[in-house]
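What follows is a set of structures for review.
We did not get these values from a lab; they are worked out from the coordinates using the rules stated. Please read these numbers as outputs of a predicted model, since none were measured by experiment. Cβ atoms are built from the backbone, for glycine too; each structure is taken alone.
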Structure P
Amino acid sequence: MNQRILVTPRSLTQEPHPDVERMREQGFEIVYSTAGAMPNEQELIDLVPGCVGWLAGVEPVTPKIIEAAASLKVISRNGVGVDNLPIDMLKKRGVKVMIAEGANSMGVAELTIGLIFSALRSIPHSDAGIKAGGWPRLRGAEIHGRTVGIIGCGAIGREVARMVIALGARVVAFDPARPNLDLPSSAFSYAEVDDIVDEADILSLHCPLPRDGSTFLDRNRIFSAKKGQVIVNTARAKLVDEDALIEALDLGHIGSYATDVFEQEPPVSLTLATHGRVIATSHIGGFTAESVDRATRIAADNLLSVLSA
């Protein structure tokens, strides 16, 4: 009997990918979750028994699911985030966790730029207004000459920094490692988080959740932000205090919030998503043909490196 590999990312269950299917040639049986949908806890509990490998997406993986995965040797993410995984439990069980380092960086960085422009020029508002028979003309702002704050200078953050500098913006960034990005000092500098929040016209988040479980953009930081600031979040919904953000948007203290991520996806409450100052996309940062191909190839190679050893 062939060893089983579970595949759950929505981008891969909707349409079989050659790099997933090629694992059959290595003698593995491929088990897919429901096509195009994020699997819930019960579906995963039903599917994971007997699987030695798991090519996982962003679906929440609970301890109950891992308890049902007695044969599991490796989880390979088709991205870089592991916030959805019970890492400590997996370590105790000896399950290896692997990521597709850098695979989605260009796609997410480009979406970030798109969201910035959408916010600065009110593109969704204009589009919706014209389609409704109107002719809305809101005065916009140019990115050239603006200060862009970037939190996290990993593979995605550094691409965003390069792109906005090429567009004539100045970048102030925070990253605990302060990597050398080889960018001109006249346009790029490191600073502390609170100083960036105070100064930036546009704030873009590209960081993991704080290790202590706290909210990164809490009420204090949101209300100390430069008035009219545009916040872009293509990282993790829990980085931002949603209640405080909605209050700040209502007051006009935060000019716009553009996000690709929600705490529950799709969101159960639409209070944030339907706010007039919010631009929302459906977790599509890494959902480009190129990013999916890169991430799937790396994730499949990671699985085979462990399971074929």
Structure Q
Amino acid sequence: MDTLRVLVTGGAGFIGSHLVRELVSLRYEVRVLDNLSRGSLENLGEALSEVELVLGDVRDPEVTARAVSGVDAVLHLAALVDVEESIRFPELYTEVNLVGTLNLVKASRRVDSFVFSSSASVYGDPVRVPIPETHPLSPKSPYAASKAAAELYIKTYSNIYGFRYVILRLFNVYGPRQSRGYSGVVAEFIRRALRGEPPVIYGDGEQTRDFIYVSDVVKAIVSSLRSKVSGVYNVGSGTPTKILDLAYTVLRITGAENLRPEFRETRPGDVKHSVADISKANRELGFRPSTSLEAGLRVLVDFYRRLGQERS
């Protein structure tokens, strides 16, 4: 039997708003917990009238207890996600990403399922690619460390309370309503190209990333909610893309092929190569990404063009 009552933390954010819209269309009863520090109610569109909204912070245990009360499943997406920012403010990232998760799992004594949006950054510099879920964890930033530690708390409280957990290690997610901090390279390349400015690449551009369109991530989360399995799963495209190739693809799609990328010093905390082994998610969750990078970029370019026209 499908779970009917779900809590989505960070439901007004980038991935969260896409997820909430999909859950509403699938007739789930949805409660959203968000403090709107990085998200916006506008992101929810018409779905806003269909959800129960709790304005509050995951760092507040009273708020999290109230938000979890009466739901069958928790879909925990609320987080700070900027690697560079986490190096400057490690305490903040610990409070939001780790303590916030601890508050939620402590309140989840009676839920059936707990789905957590983790990150591929927990792997650090991979010793082999594509990266399987059994790969050693070696975080290179406070953000990555907060996600890895949160995973341990979820597993621990699953043992204590007996709820089913699914941890989804997301690779580089992109799509409409994306913040600068969340897989910001795609959004920044497009924004700059549409302004007639060259893309800025940190490092030599030979580093690879696994870009996954947001609707495919939503499908993985919904599959996790509906499944009976428990464990850790990579969510990516399974295809590596060089940052330099991404830059030239964006320039081609936006019609800005006269521009050339600018290169700057590598940022601290960045890994050189990252691509997901998604065979486990394919096998156990039925996860199959369906949006190519080219198709996803074209949708996103159209989105930003419309946004620019609305603001002009």
Note: percent of Cα pairs over 17 Å apart, for residues 59-98 alone at 17, derived from one of structures P, Q, originates from structure P
Working back from -11500 (helix-only ellipticity at 222 nm (-39500 (n - 2.57) for each DSSP H run of 4 or more, over all residues; to 500), computed), options P, Q, answer is structure Q
Re distance in nm of label points 7 Å out along Cα→Cβ at positions 179 and 267: value 1.4 computed from one entry in P, Q; matching entry is structure Q
Comparing P, Q on Cα Rg over 2.2 N^0.38 Å, the highest sits with P
FRET efficiency 1/(1 + (r/R0)^6) of positions 227 and 283 (r between Cβ atoms, R0 = 35 Å, to 0.05) gets 0.75 when computed on, of labels P, Q, structure P
